[in-house]
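I've put the structures underneath this note.
All of the numbers you see were taken from the coordinates with simple rules; none came from a lab. Note that the coordinates shown come from a computational prediction; the quantities given were computed from them, not determined experimentally. Cβ atoms are built from the backbone, for glycine too; each structure is taken alone.
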Structure 1
Amino acid sequence: MPPLPIRYRSWPACVGLAICVIVGTTRASTAIPDPAAFLAQTDNARTSDHPRFMRMLAQLHREAPRLSPAEQWHLRYLDAWQTGYQGDYTKADVQLRAVAEHSGDATLAARASAMRLLGLGFTRRYEEAFALAERLATDLPNIKDPLARFQVLINLSQSMLLADKRDLALKYARMVEGKLPPGETLCSPRTLQITIRYDSPQLTSSSPEFHQAIETCRAAGQPVYVETLHLVMVEAYLREKRPSKALAFLDRIEPGIKSNGFYAHMESAAIFRAKALFALGRLAGARTAALTALSLNNPNEISEANRDIYEVLYKAEKKLGDTAATLSYFERYALQDKGYLDDVSARALAYQTVQQHLLTGKLETERLSKQNAVLRLQQALDAKAVETSRLYILLLLLLVASIASWLYRLKRSQLRFKRLSHHDGLTGIFNHQHFIGEAARLLQAMKKKTEHACLIFIDLDYFKQVNDTHGHAMGDAVLKQTVAICQQELRPADLFGRLGGEEFGILLAGCSRHLGMDIANRIRVAIGATPMGHDDCVITISASVGLASTEVSGHDLQRLCMEADMALYRAKGSGRNRVVAHAGTGDLFNESTPAPGPSLHSGATSRGVAEFE
């Protein structure tokens, strides 16, 4: 399977007309004299000459009845590879799993399992993907075929990149260079190392390793890998704020991208073109390019690509003055951004879950091993009961201590995992799912007691600017300090959770609407008045707050969430740094307006505010 195209992991469902033309124009040919050799040649042509690969694949299907069972399994493996290349990962996974489990060929099974890794990642079956990666990593010493080992290492590296374990990903990528299979070159591992190190500040468009990798892949006759590296370079130009250079380079490489027909590259090129045109102020062109990228993808699918597309669209429409389109695209961008962050969290949790299962399995293995040792010793004790009675008692004591120690470690691991599943890993407060569950339970209890409560949604204003200007370490510090400020204003009975990104939720138990407004405003004032810092850098930040009360909305959590969210959007839309409460009738919102003053963190210019609204 070709390498990942930089950051965009959303692939189209099919190659479409291009594949139809290739298959449809293949003429009948003579019988294949050596099917095994022909299969190997077809395998080698997958990424070096994809149109030729398609023609050879069609010829193999015409000769399928003459193939041996082993050759037919190899053909099914190539069909699965092409299905994945076209983007249908669900179907490809079914095909690959059949090859891995029923072909009877250990080498082919290893290659099929390696290919499954990224397909499972693309379909968001993260826990299954990481569990398969662990099995392949454990079985790596037993894989003797050089090509199968090569493919396993490449895909292990990419699966670790998906889990954001860059050190492990780089380790596997460098292991590939140690022993290349016959016919393979340094193109794949060097391309992979470039994509892993993409975020490194030392890697720029002028870095020698960039150009060395491109020349290596060009000399190896691997156009798909060459275009991957070209797109990484385009992204580097954009990161270096050289949009004209990025646009000119895109114009030069786009014919090759279209010729290869790899939709992931086509989508990435369209997104980068939209970003470059927007940076140059060519707004209509940026909008057209963004819509082109959107047409290559499912517009409703949560992905980093869609997030970047909608960001360009809403910024372009804002500068063009179309308020309705700006609001529509901004809402989709916000949804994509939140979904992307949730997906990152899901990947991290899946990786932690797999590691926890492995730890539990190791503990269970240790326990069974100890039990077997005790049984063997007991047999010896039966033969020498008199001589070894004291030793027998000692061993029993050791067994009890060992089991107690194992139970203690297992219980501690279970408690730790339970806490991780209920609390946000960064701030330590409830995560989204647990907060919603506890809030629903508490609201039902208060409904029976006819007590009132207030639901508060808090969103930090211009938080993305904090990350972009000062880095994610500062952003994390701001989130932690914001949580500490809120906790000072809350009571023991109140629920507090992180809903995602920079948005927090608070359920004030036994609280009237008037008191809830007072608490919300105190929190808002405290956040705005507290300097926040990290590594000698100090900033201030403001918050927008939406409030819904059971006095107006009743005790239904879904309705309270909807109305608190509406109030939050009203607070942000009317200038931010304020508290807005849903009133229920007449004017749907009551608003607490802040005193005049800056609501952005220090150092932000007025031009910076406009960019991140």
Structure 2
Amino acid sequence: MRVRPLSSEEHLHLIRVSRRLAPASMWIIGAQVLNVYTKSWQNVHVVTAGERIAYVGEKEPMVDEQTEVVDATGQFLVPGYFEPHAHPFQWYNPYSLADFALQRGTTALVSDTLMLMNLPFEQIDAIMGSLEAHPVKQYFWGRLDPQTGKAHPQFTKEGLARMLEHPLVMQGGELTDWPGVLAEDETLLFGLKHTRDLGKRMEGHHPGASAETLNAAAAAGITACHEGITAQDLLQRLQLGMYATLRHSSIRPDLPELVKGWLELGHPWSPRMMLTSDGSTPPMHRSGLMDGTIRVAIEAGMPPEEAYVMASLNPAVYYGLDAEIGGIAPGRIADMLLLSAKEDPTPVVVFANGRRAAQNGELLIATVEPRWEEYAFPAVDVLKGRARAEWFRLRPIEGKAPVLNMMNAVITRLDMEELPVDEQGYVTLQDDPELALIASVDPAGQRRSLAVLRGYGKDLHGLASTYTASGEWVVIGRDPEAMVQALERVREIGGGVALIDEGAIACECPLPLAGKFSAAPMDAVISMAEALIHKIREKGHVHLDPLYSILFFTATHLPYARLTADGIIDVKTGRIVLPSLPLE
């Protein structure tokens, strides 16, 4: 939400409550209050006037019969948490994520818009605007590149300017097409400069980057990067004037090592450090949102005060919002959390906009109901006719087959290998249970890209997903008939993921909104994702996050080889190594 300006009457009332000339709306008494500006705990009164904090100090306020008195003796009061880098489309959606965030004490988000970019801009604006009514303050960032290598009408100079100039868009990024910047792509350079001209932030994406690359990134306008993998990475970013965001996500659970490494370096914690959960897939949210991230930081050795500051004041300062949120101080919006212990960041009570909004993980107030029927997401299934097993059979090329080897959950390297073939000349996988066929199916372009996949699991019969970065469908398996069955089931449920084993549906996860996310509450989405991951783990998947693997098999911002509608691409050179084939 954009911070609502005070009326003249509200402004005067705020001053009068502060001066004890008018009764308080709320009086919190007895808590140890975290002063994020000095990183110290104080036993003071906290007094509100409507949505705002009016007074923090030793004097008792004026009260009347309307004043809510909160006895917080023995508890700890901290500011609402701020997630500076959210991806609200990992099966959940911006509304369900905001509800969940509020339950667990995160009262501000800066969210990605990538999964909305297939909508007309007016509808993107409507979704962002509707979320202003939510107690969680949800801001957004504007992408400069689509991560798929596809041309897209929103990713033009005009489209970038329109998004970046939106009042709810706080930054550009996260910029993943760094090779495009180095090639001096005109549209990317425009987006970088226009973001800077607007005085907004620009998020980078530079895993493993050298000092020279980070210098160039900072010169181009990058102001923060969440891709530090080691403490030395954090230090390099800070030394070049960037904010360094410490991440703990389902695909990069780096935070314990970052904390321990920073302690070993012996440097003070920087006010230019922030914490993020970076779009974790649903199962990781069993431990919460920012409260779970803070807990990991504290358990790794970060002082609680530093962890709370990195999850409240520091991101507020970074985005220029610290006069409104990020601390418990007069004039700020009354987003506050009562904790049972300093080391337990999951709140007992959540106050948002001066109201008791959640208690013991349960919402107490109404939020916002989305109107998904009003938004014209592209049809998930434009394919006519039934899938065919022939789509999922691969012939070698000059005696060798393309094999995508999973280096980790999201990095795949292409090798050409000699594999046995059957009597019809198709690659057979029967001698190696760790191999499967992987296909990306472009239903609109009527094409398919095929490879052998090593590392996703053992004896996987058939899995199909519309949850991909590119919009193509991904189908994985050892049995072409089971792969057809999985894909047909996904089409029947309107999009999502289906797993077939021994000819039967072993697990299905409907994602009817654009084929990528669900309208269900977070708890239901978590349970659904956990069930699928359990089945995939039973098949021998050993990497960190099998859902992110599915998402990124078709994303061209990651090395080394990806499946696209045009074929298998070498990401570094942009060259199509093996072209796609027609469905018929």
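Structure notes:
- Of the structures 1, 2, the one that 1.3 was derived from, the read-out being distance in nm of label points 7 Å out along Cα→Cβ at positions 460 and 476: 1
- For P(r) over Cα pairs in 20 Å bins from 0, in percent computed as 20, 51, 24, 4, 0, the structure of 1, 2 it came from: 2
- helix-only ellipticity at 222 nm (-39500 (n - 2.57) for each DSSP H run of 4 or more, over all residues; to 500) derived as -7500 - corresponding label from 1, 2: 2
- Taking mean count of other Cβ atoms within 10 Å over residues 100-107 as the measure, the highest value among 1, 2 is held by 2.
- Structure from which 0.20 was derived, FRET efficiency 1/(1 + (r/R0)^6) of positions 228 and 564 (r between Cβ atoms, R0 = 35 Å, to 0.05), options 1, 2: 1
- The maximum of distance in nm of label points 7 Å out along Cα→Cβ at positions 276 and 396 over structures 1, 2, that is, the highest value, falls on 1.
- Which of 1, 2 leads on FRET efficiency 1/(1 + (r/R0)^6) of positions 356 and 484 (r between Cβ atoms, R0 = 25 Å, to 0.05), largest value: 1
- Test item: relative contact order in percent (Cα under 8 Å, 6 or more apart) calculated as 14, pick one of 1, 2: 2
- Ranking 1, 2 by Cα Rg over 2.2 N^0.38 Å, for residues 212-347 alone, the structure that comes out highest: 1
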